[in-house]
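The structures come next, written out as structure tokens.
Only the coordinates and a few stated rules stand behind these numbers; no lab work does. Nothing here was measured: the structure is a model prediction, and the numbers come from that model. Cβ atoms are built from the backbone, for glycine too; each structure is taken alone.
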Structure 1
Amino acid sequence: MSETTLTARERALVRNEFMVRFGQAPRLDNGILVRRWATGPNKGKPKPGSVIQGMLDRGLLELRDDGGHWLRARFTEAGLAALRHMAEEPRALPPSEYQHLLDELRRG
């Protein structure tokens, strides 16, 4: 798999995280929310799901801790390149639903 290719599960995560909800278009700058462990020996540490962990491992995302309850996984340059590659296929990010994301990718 190429660095600029997202898996089917990763593409589904991107579509789910960046779809318009309640009239609000999520921004790439906001990243993807990642939970923290609430109890136990890992309390306070990141608790990313398997898809996010895979993207972290591949260097497509990085975790940023702003001290809040949630962490944010934000796209690295390699991750943005993978998103741009995904955006080249209109069926992957239909403009009718993801124009806000396509515009952000073109500007950045």
Structure 2
Amino acid sequence: MTFVDAIKSGFSNYVGFSGRAARSEYWYWLLFVVLASIGLSIVSEQLSGIFSLAVLLPGIAVGTRRLHDVGRSGWWQLLSLTGIGILVLIYWAVQPSEGQNDFGAAP
């Protein structure tokens, strides 16, 4: 999935908590959010705050679909509230999809 496709998918499936998100979709979405937040915070803190609220639900949905892709429930995202749980979520986010080998193909 390309960078633009990941952004389109994130916004078009903003309430889609079922299904799966590939690693590329998840990481490109995260890259978009971080870069846009930095850019908007340079322009205006208010714009950055509005943007953060606008991408909150799509971000949770993409994270849930990514966790589904590695065989976990989306509720595991609540680990991020503990602080240290963010490391566990990052570990799961970098894992290959269930049912695929190291080259991204089904065995």
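Given a computed value of 15.9 for mean count of other Cβ atoms within 10 Å over residues 16-23, which structure among 1, 2 does it belong to?
Only structure 2 yields this read-out.
Suppose you compute helix-only ellipticity at 222 nm (-39500 (n - 2.57) for each DSSP H run of 4 or more, over all residues; to 500) for every structure in 1, 2: which one lands on -11500?
1
For distance in nm of label points 7 Å out along Cα→Cβ at positions 40 and 96, which structure out of 1, 2 has the highest calculated value? Before the final figure, lay out the partial values.
Values: 1: 4.3; 2: 3.6.
If we compare distance in nm of label points 7 Å out along Cα→Cβ at positions 40 and 96 over 1, 2, the biggest value is for 1.
As an exercise: distance in nm of label points 7 Å out along Cα→Cβ at positions 72 and 88, calculated from one structure in 1, 2, equals 2.9. Which structure is it?
Considering all the candidates, the number was obtained from 1.
Comparing distance in nm of label points 7 Å out along Cα→Cβ at positions 24 and 64 across 1, 2, which is largest? All intermediate terms of the calculation are to be shown ahead of the outcome.
Numbers: 1: 1.7; 2: 2.5.
Top value of distance in nm of label points 7 Å out along Cα→Cβ at positions 24 and 64, among 1, 2, belongs to structure 2.
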